[in-house]
1. The value 53, 23, 18 for Cα extents along the principal axes in Å, for residues 28-99 alone was derived from one model only; which of I, II is it?
2. Taking distance in nm of label points 7 Å out along Cα→Cβ at positions 4 and 148 as the quantity of interest, name the structure among I, II where it is greatest.
3. When mean projected area of the Cα convex hull in nm², for residues 156-195 alone is computed for each of I, II, which one produces 3.1?
4. Starting from the value -26500: which structure in I, II was helix-only ellipticity at 222 nm (-39500 (n - 2.57) for each DSSP H run of 4 or more, over all residues; to 500) calculated from?
5. Among the shown structures I, II, from which was the value 0.94 of Rg/Rh (Cα atoms, Kirkwood Rh) calculated?
6. Given 0.65 as the derived value for FRET efficiency 1/(1 + (r/R0)^6) of positions 60 and 92 (r between Cβ atoms, R0 = 41 Å, to 0.05), which of the supplied structures I, II does it correspond to?
7. To which of I, II does the computed value 25 (relative contact order in percent (Cα under 8 Å, 6 or more apart)) belong?
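Derivation of every value follows stated rules applied to the coordinates shown; laboratory data play no part. Predicted, not measured: the structure shown is a model, and the values here were computed from it. Cβ atoms are built from the backbone, for glycine too; each structure is taken alone.
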Structure I
């Protein structure tokens, strides 16, 4: 079981690295809010980076599925029903993310041969919006997963209270932020604050759990669990 904990920790690290690279170092840098043509040109002129971001996002999905299985195995003896439900919510998020990547393939096709595509700029904007919308829907399931994971960690009694509390806050934050993005017309005015509320607890909580899995998780002699 110690190997499972290490696999979980490494899975989290891969997701952190690939996610930060693809989203913050590529997509957010290339997108120009309110300027579809400049965004399109940025993607066309940085095709290699966009492809690397796509590969990184695929890696995120793969390791998300692996991590879903790992977390289920770690908790199934202690909380079989709750661990299964928790795993399913993360798996649904991974599936949604995979569907979102189909929109990304449209972007790759458009920027690889933009001259022959009439209206390519608008098509790419729609593809980006589709990618973002499906991803946001997936984050609702991910938020529920974090809330349930927080409960599992509390029941384990081995991680303390801070990490579960941070995951609980992040989970609620993902759900609320997604609802605001879909339902609040002036979301851009609160986007930075909302993102901060979601991102900080999520990063601190999941990164803390990552290091716990890698360095502090120990075997419970009573039931063979890690954590």
Structure II
């Protein structure tokens, strides 16, 4: 692989606290990503905002405003994780689809490519910049735009199951599954918009558990135990 797009859930970065940040968890992610960067793999990162806010957290707030709060949550996450990555010895940049003063720079494919060529880890925060689109959709959109080889989907669950393994102890885990089957069976890998974009643009995904030891490195080295989502 030359270039990957790593999607991290906000909840996973919160660790056992469930909200906010768990620095030990984030530093472990940073150490693994540094292994890939040192091997010459270019890494783009999208982070969810669920450790602070979800679009439906409050029923009393207009959906557009709620989604805007979620976008800002992802910006906070990316700025924080970016700084931990820097402490681990990497160069980083945070890009957003809207102006954030001097906090970030505006996203463009050309700018992202320029930073990749400088061996920087590129954080793509702020979702798509529009309401009604999840960070799943932003992940696929950015992966397509930067021409990533694949999406690394690091989740709390260690792969794709035919039902929720938290609710069904008999849930079956897939080693491989097509994106068409994911869509047809409405499996909760990504939301439907993101899944259809993956199918139409032939963007494969590797789904695995972030909390497993060396899961990011193992996935890059072909020895992961998650699920390959094929196109």
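1. Structure of origin is I.
2. Biggest value here belongs to I.
3. Going through each structure in turn, the value belongs to I.
4. Only one of I, II returns -26500 for helix-only ellipticity at 222 nm (-39500 (n - 2.57) for each DSSP H run of 4 or more, over all residues; to 500), namely I.
5. II
6. Derived from the structure labelled II.
7. Only structure I yields this read-out.
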